[in-house]
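Listed after this line are the structures, all set down as structure tokens.
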Structure 1
Amino acid sequence: MTLVSSCAPFGLGEGPQQVLDAFTQSVAKGKVPDALFVGQDAAAYDRVVSGMTADPIVSWADATTKDDRASATLTWHWTVSGSTWVYRSTAKMVKVAGKGESNQWQIEYQPSLVEPSLQAGERLVEQSVQPPRADILGADDAPIVSERPVVRVGLDKTRLPADNPLILARVATKLARTVDIDVNDYVELAKKMGPNAFVPAIVYRKAEVPPEVTALAAQTPAVLTIADQLSLASSKEFAAPLLGSVGAATAELVQNSGGRIAPGDLTGTSGLQLRYDEQLAGTDGTTVLAKSKSGQRVLFSIDPVVGQPLRTTLDPKLQQEADQLLSRVGPPSAMVAIKPSTGALLAVANGPGTDGQNIATYGRYAPGSTFKMVTALALLRAGFEPSSRVHCDESISVDGKEFANYPDYPASALGAITLTEAIAHSCNTAMISAGDKLSKGALAQAAASLGFGVDHDLGFPAYFGEV
């Protein structure tokens with residue numbers, strides 16, 4: 001006898017079509033009752049599909065019965081990263097003794113029910129596959145940030161006794177101290193992660209792995225060093241505050257990504273890497289694996305799409321020289337090299353005293369004598385001429401605050417001098433006293449004409465000042 005697909009009410013009834021309907025309906029809801037399986041094997045089904053991110057839609061057709069046995073073709077539809085993975089499997093059923101005098105049909109569970117090639121011990125696991133991160137390019141498209149070899153250091157919990165938290169804490173403590181990270185935080189992370197987890201501790205450039213870390217990994221089987229690739233500049237100092245970094249996504253980044261970033265993804269965490277993460281990261285692919293303790297094999301995959309490079313005007317050689325010059329400066333320091341003919345930024349460097357802050361383009365400091373250009377423009381607009389006389393005193397008091405000229409200011413340039421001379425000698429007091437001749441808002445308007453105090457989106461963090 002052959003049966004076609006039906007939509008009978010949930011229940012086992014007397015025919016195999018009833019159990020097939022019950023199975024397909026419950027699978028879509030993510031909860032399959034034990035009563036559908038011979039031997040109450042719903043838990044086995046749950047284990048096999050627990051690695052998938054969504055529940056499938058399953059339909060049945062071509063059911064056949066012979067005596068106390070039946071079979072049907074199942075068509076499975078899984079939604080995987082917006083695509084559909086479709087395949088067929090066979091459901092085998094048997095009539096078993098029910099309560100009282102009645103019999104009922106149940107499904108004989110086996111891994112191939114879920115996917116025809118699955119073997120005992122295998123389960124479905126859906127994994128995200130990130131593409132290689134696109135490069136950040138400098139002048140003439142020279143790569144300044146690209147995939148470079150790194151070594152990830154961490155703890156493999158499968159190599160430690162699962163029931164001995166003291167050993168876990170001892171090994172985690174030793175690793176944390178060796179790589180110089182917070183011991184308490186790392187021990188807590190190791191305890192929280194699952195029994196099969198790799199607990200990441202730190203990432204080194206391949207050439208910079210400390211010998212004590214290599215020695216610890218050789219002596220301690222649970223400490224792993226894993227070769228990998230990471231998007232990095234030529235050195236850790238190279239325009240670091242501007243370019244930013246790539247690392248594991250924080251909870252905040254995951255939450256604000258609208259589903260684009262998943263926990264555990266590598267993503268831009270600061271600077272240009274964060275601002276242009278979507279462009280550089282590309283689109284993740286997905287792989288569905290048949291996974292067991294002995295290995296894994298690919299059942300279905302969607303290829304990742306590589307991102308697009310980010311072009312900048314930084315000159316690699318000049319940037320390196322700027323970073324090296326500032327490396328010897330203790331206090332906060334910064335340097336920006338600009339090509340006057342085009343306005344291109346050739347180097348954006350920050351010294352070690354900035355603690356990783358990008359003060360080169362985003363620092364907030366008094367403009368100093370450069371602001372005399374703004375004051376001069378406002379004075380010229382107010383009717384002053386380059387030859388107009390202004391008064392340069394040794395000091396001047398404004399609202400109870402004293403202002404003076406720089407220590408080596410020439411005495412010959414004190415007194416009544418022209419506006420041209422005041423700017424040439426950088427007389428602070430002359431410009432301050434002349435400011436009284438300006439109407440309210442004149443200084444701010446002159447500053448705005450020169451781009452001061454007017455925000456622009458340059459594609460990177462920049463502060464344009466305020467008056």
Structure 2
Amino acid sequence: ELELWDRAQKAMYIPFNAKLGIYEQDDSFLSKQPWPFDQTPKEKYPLLLHYHPLVIYRHRVLKQPDLVLVQFLLSGLFSKAEKIRNFSFYEPYTTGDSSLSHCIQSIMAMEAGHFDKAWDYFKKTVRMDIDDIHGNSVDGIHTAAMAGSWMSVVYGFAGFRDWQGVFSFDPKLPKAWKSLRFSLQLRSSVVELFITKDEVCYRLHSGPSIELTHRNESFTLVQDEEKVFSLKAKLKAVIFDLDGVLVDTANLHYLAWKAVSDEQNLVFDREVNKGLLGISRSASLQVILDHNNVQWPEELKNEVLKKKNEIYKESLNTLNAESLLAGVGTMLQELKENGIKIALASASRNARTVCDRLGILSYFDAISDVDKVQLPKPQPDLFLYAAQLLDEYPLDCVGVEDALAGIEAIKKAGMKAVAVSLDTTYADCCVKDSSHLSLKLFEEVLHS
């Protein structure tokens with residue numbers, strides 16, 4: 001029987017949309033029209049009590065967040081970026097008509113960094129029967145929602161996960177609470193947690209010693225011993241974009257795009273070039289094509305992308321240490337001397353070559369390769385992958401960008417964002433140019 005199950009799971013088709021970076025609910029989900037939520041009055045929920053199933057299932061709508069639930073149960077099989085993206089995608093289509101729904105939404109909202117949403121979903125779970133949310137409490141209580149309340153606390157606010165024998169915690173206390181205390185029996189050991197706004201205390205109440213993980217740090221508890229960890233952010237790493245932050249290669253990119261555009265009789269100027277900031281090479285070409293209202297076959301796209309890259313790479317020979325933006329060399333040296341890790345999260349596939357030409361490659365502890373992640377900016381993949389390479393918790397990292405797409409990626413990753421030569425309220429701090437970047441600034445931003 002085990003062999004049959006193994007064969008079955010290997011033969012299963014799992015639909016994945018590479019463009020959106022999401023796992024599809026089923027192979028027809030994206031082809032359906034969204035349910036007309038704006039035309040559905042509140043009294044028509046739960047939908048199954050008011051509409052025929054054949055009507056409901058012809059639409060893009062969910063009773064409960066099935067895919068999001070899978071990413072919770074099989075947590076170790078998915079990256080944080082995938083969980084963030086899939087939660088955000090499926091939330092608008094999820095009605096929560098199931099009493100099992102809100103607790104899962106609460107748990108995964110916490111992991112995705114949507115703390116206010118997590119609290120709202122938690123309240124719906126806790127008050128399912130008190131407020132008669134589904135209008136059927138007269139028929140009996142929702143025991144699944146009661147269990148979900150406990151799950152929201154332990155798996156959501158305490159961030160508990162049990163994956164392949166590893167017990168881990170990532171606690172974040174809700175704004176409305178001053179503290180949280182509970183105990184868990186893990187195998188033969190009873191572990192007590194006490195969480196406040198500023199710290200968490202792990203104590204082995206009884207049983208044999210046990211290994212646990214707090215965020216990205218493993219430790220061992222012995223009986224009656226306590227381990228206390230601060231929950232306050234501490235600057236451990238700074239993750240930089242390259243172009244426009246450390247060096248200005250924007251003009252080299254512009255000249256390369258201009259050369260291939262002229263050759264293909266495409267309109268391209270400085271104004272169109274503004275739409276290329278912070279996005280990948282293929283996405284940049286698509287912006288140019290859309291501006292010219294033309295469509296190309298993939299073969300021609302690949303040919304032009306290759307030629308553009310060759311022209312750009314040839315122009316890199318003009319770079320040297322003097323090409324660094326003002327203050328960058330001193331700033332990188334300051335971070336290094338103070339033990340702050342440094343990483344690069346650039347959409348450029350030539351980032352390593354550029355850093356080598358600039359003489360700053362040795363400063364970087366990690367370079368996040370765009371080919372190693374599912375999606376480029378404005379998705380958070382590059383910055384989260386950089387933090388993973390550094391083995392640092394995202395909350396302890398600051399990201400630096402000069403493009404709105406990059407700032408959005410940093411914020412989605414759960415990091416503080418510094419914008420260079422960009423005035424946007426979405427960033428935690430904006431500076432006129434890179435000469436204003438310093439260790440002191442990064443520490444102030446992290447604690448702002």
Structure 3
Amino acid sequence: MTCGCALPAKLACALVFCCALSAGVKPLSPQGDSPRTLKKISVSGLNRTDMRVVLQYVPAKEGDSAENIDTDSIRDSVARLSIFAEQQVTLTEISDGGLCRAECHLQILVKEKWSLYPVPVYVKYRDTEIGGAFLVESNLFGQNKGGVIGGLISNRGWQALAGYTDPHIGYSRFSTTMRYLTGRVFLEDATTTGVVTRSYTLMRHDFQSATLYEIRHHLFLGVLAGLRSAQVIDSPAVNSAMNLNFGARFRYSDIVPQGYFQQGFESTLDLEQGVAAQGEKLHVISSATAWHYRPFRKQFLSLLYSFQWSEYPAVLEQRLGGWQGTRTLPALLIPADRFTVAAVNYQYALFEFPWVTFAAIAFVDAGAFARDRENATYFWGPGGGVRMYLSQMTIPALGVDVARDMVSRQLQISFFFGYNLQ
């Protein structure tokens with residue numbers, strides 16, 4: 001193919017371009033063919049946090065190619081640490097601060113949240129009142145490791161809790177969480193209408209750990225191990241139990257903090273088998289899934305689903321009521337080893353200030369539960385309430401829920417301040 005020269009200028013330029021393509025020659029861009037190079041990486045706004053906590057999400061080092069730098073992905077990964085109130089990531093040209101063309105500067109700007117703070121707790125249900133406090137550290141040693149210690153006192157007894165989490169062991173793909181709970185608690189088993197069928201007091205010791213490995217982006221696989229012990233103090237009709245439990249966890253999460261709440265999808269599947277040291281052994285299949293969406297700036301829609309199929313000793317059974325999906329049931333009074341529950345939450349920010357947001361919430365909960373070989377009991381109902389979110393913390397600071405179960409015709413009211421235990 002030949003290219004003529006005696007042609008109008010625009011046609012000539014177009015024909016030259018076609019000739020180059022047909023000859024397998026790539027036309028030069030205005031900046032030429034030289035690749036973009038990452039010349040500088042800077043992180044600003046760190047006071048207590050080790051810079052490696054942020055840099056672990058940068059897939060290149062100074063001198064490498066900048067072609068694979070995705071600023072949105074880096075910003076989301078930094079936001080998931082939940083220790084920063086703000087995060088900005090830009091890739092600019094060193095010489096003039098414009099769009100990166102040849103020699104690039106990756107700038108990461110963050111604003112740290114409070115990392116060490118006391119969390120007072122007050123929770124009020126119809127027949128249960130709980131108070132206490134926890135000391136929480138979300139950025140231990142500046143390494144984004146978390147720790148919590150504290151205790152609760154209620155009209156049903158006392159509990160103490162200590163926990164530790166490391167979301168990136170040695171800046172690797174491994175993470176771990178450990179928790180120890182102990183206490184003396186008075187429990188009641190009740191029907192959906194609140195009629196108490198049995199009561200007893202027990203001493204609990206519960207240690208649980210989960211160690212996960214991120215096999216792919218957002219996808220985790222790991223092992224579970226722990227000890228569950230419940231010694232009955234005052235009822236010969238209920239047997240004590242102690243189990244060593246082992247299992248596996250599969251987890252996916254791409255949750256990112258957005259505004260006063262969060263957005264994304266997460267799902268966890270746990271498979272556990274117990275080795276009985278006392279009483280009956282346990283085995284558990286359980287799952288929890290949540291999808292959060294922000295359709296408009298002030299609004300969040302959440303779809304929640306969880307199920308459990310298990311065999312528990314009676315003193316270790318899951319207790320329903322008061323938590324999402326079971327807010328229409330008497331709080332913490334419904335024992336079950338099999339259940340499936342779902343919830344739809346809608347939140348709207350009523351008042352927004354730099355340090356706090358007040359939001360209204362409307363929800364519908366529904367589900368079914370059973371224990372041992374009993375027939376399933378069904379429930380569902382609407383509800384509403386309010387939430388207060390502090391910009392410097394990652395948990396709701398205050399909440400009130402009112403829910404009505406349409407099957408039992410019961411009204412449930414709950415209030416929490418500091419932290420919702422459920």
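Here are a few things to note about the model shown:
- If helix-only ellipticity at 222 nm (-39500 (n - 2.57) for each DSSP H run of 4 or more, over all residues; to 500) is computed and equals -10500, the structure in 1, 2, 3: 2
- Value 1.5, calculated as distance in nm of label points 7 Å out along Cα→Cβ at positions 213 and 237, assigned to which of 1, 2, 3: 2
- Among candidates 1, 2, 3, the computation of P(r) over Cα pairs in 5 Å bins from 0, in percent, for residues 221-268 alone that gave 4, 18, 19, 17, 19, 16, 6, 1 used structure 1.
No value in this document is a laboratory result; all are computed from the given coordinates. Given the structure is predicted, the values throughout are model-derived calculations rather than measurements. Cβ atoms are built from the backbone, for glycine too; each structure is taken alone.
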